[in-house]
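Every read-out reported here was derived from the displayed coordinates using simple, explicitly stated rules and does not represent laboratory data. Predicted model only: the values in this text are computed from it and were never measured. Cβ atoms are built from the backbone, for glycine too; each structure is taken alone.
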Structure I
Amino acid sequence: MKIVVAIKQVPVRDSPLRPSAAGTWIDETNLSFEINEPDAYALEEALQLREKHSGEVIVLCAGPERAAQTIREALAKGADRAIHVETDTVLDTLGTAQALAMAINGEAPDLILTGLQSDDLGYGQTGVVLAELLGVPHSTIIMQVEIRNGKTLRVKRELEDGWFQHIEMSLPAVLTIQSGLNKLRYATLMGIKKAKTKEIRVVKPASSSAPSIVIDKIYAPQKAKQAQILTGDAKSAAKQLVEKLKFEARVL
């Protein structure tokens, strides 16, 4: 079984984020980067499926040259090889999916896994758009994956209010994995050594059309303090307080 795992490199959580000079993205100077956490769970699921059904796991990442470090980390955890779509452009969802689909052409994977969403932009759409471009079925928020006879799979989806949905799908397919599905493994010393010799195929994305989403400006939320004095007796003040919490603060 051939499994492709799409991963993304994002700033380390709790990093001090500031807008860039242009104000259209964050200032990446002196930032450290890591694998997107939901993608780490997709990688772990792929590795466990390979252990059960044999085959290979291919890591797929679109990002600048520095993303090679994150790719090596995925290889150190057990992925067999990688494809790096090298680009310095911050792509929108459609652009990213197009770049990934182009890189997958010729691989003919049985299964493609992605994280549910990215920690930086959080659109949660790349896997769905990728499936549409490839013309294969997809399912999202996956909690469990069961491969049947190498031709079909049964998945467990998380819904709202503690409900779940079980779906049977044909292969090939695209799944977006929910965080927390498995316990993440650490890279071993032997895995780190082997990662240095594993293949990373570098490709350039084809020129695409104008982006469908453009970030005009990012900025830190404005902080402001405001106090209101509620007049009247206790009953009247309590009524005013409830109305403000319900209709202005919207916390009730």
Structure II
Amino acid sequence: MSVSDFTAVVTGAGSARGIGRATAHALAAAGWNVAILDLDEAGAKDAANDVAERHGVQAVGVGCDITDDASVDAALAVVAAAVPPVGALVNNAGITSPTPFLEVTGEEWDRIFAVNVRGAFNVTRRIAPGMAERGFGRIVFLSSVSAERGGGVFGGVAYSAAKAAELGFTRALARELGPHGVTVNAVAPGLIDTDITGGALEGARKEQLISGIPVGRNGNVADVADLITYLCREESGYITGATYDVNGGAHIH
């Protein structure tokens, strides 16, 4: 068995400067074929073309709204027809919200949970059975330091609650799928330089945030992508139910 016999699905990897796209490249460099699902279909296809060209693996990009059951079904049907069986799933797609709790609406709360939690459920529940049947699988959830320390960086209560739900999802799923050769882990990034944080990481605000990080810099997408790729290796089969912090020491617990 080799990872080149499998495909890694990465959700939300359409953004050019995001963790998802960096992860797609890192996985492809390690030999995985790659499928990218993103709400932005053009971004997903562009990312897949870039990955295939640069790494010589099979890659497919599909437009997908992970909050919609029919859209997920359709996207995964395209993936199944285009590339080898799925051996890894990176639940990266997510949205943040800085709205203070006393101002958050029910609609916004539901939207944050729909993408971060229900969306991950929609994709995982369709992919996990095949992994279990084949006796091999790697699932990684992108949580956040906000879930661990209670917001305070960019995310408010809704975001922190949703990202904490992903940690519980990770741990319980790891128990259920372990006997089938499937590991399930979470990665909790701290301050990472992406399009989401870009505008906020300037001037005095940036200096203030970085002053609280022992390694003296913000993270970059490769810091996170490399760890996800490590957790997806065949050799990482004894690591499951764990949460890995990638925050430069900003939150140590």
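So here's what we get for this one:
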read-out: Read-out mean count of other Cβ atoms within 10 Å over residues 6-13, computed value 19.8, structure in I, II; value: I
read-out: helix-only ellipticity at 222 nm (-39500 (n - 2.57) for each DSSP H run of 4 or more, over all residues; to 500) derived as -8000 - corresponding label from I, II; value: I
read-out: Label whose coordinates, when mean count of other Cβ atoms within 10 Å over residues 94-101 is calculated, return 22.4 (choices I, II); value: I
read-out: Test item: Rg/Rh (Cα atoms, Kirkwood Rh) calculated as 0.95, pick one of I, II; value: II
read-out: Rg/Rh (Cα atoms, Kirkwood Rh), for residues 46-181 alone - highest-scoring structure of I, II; value: II
read-out: Ranking I, II by relative contact order in percent (Cα under 8 Å, 6 or more apart), the structure that comes out highest; value: I
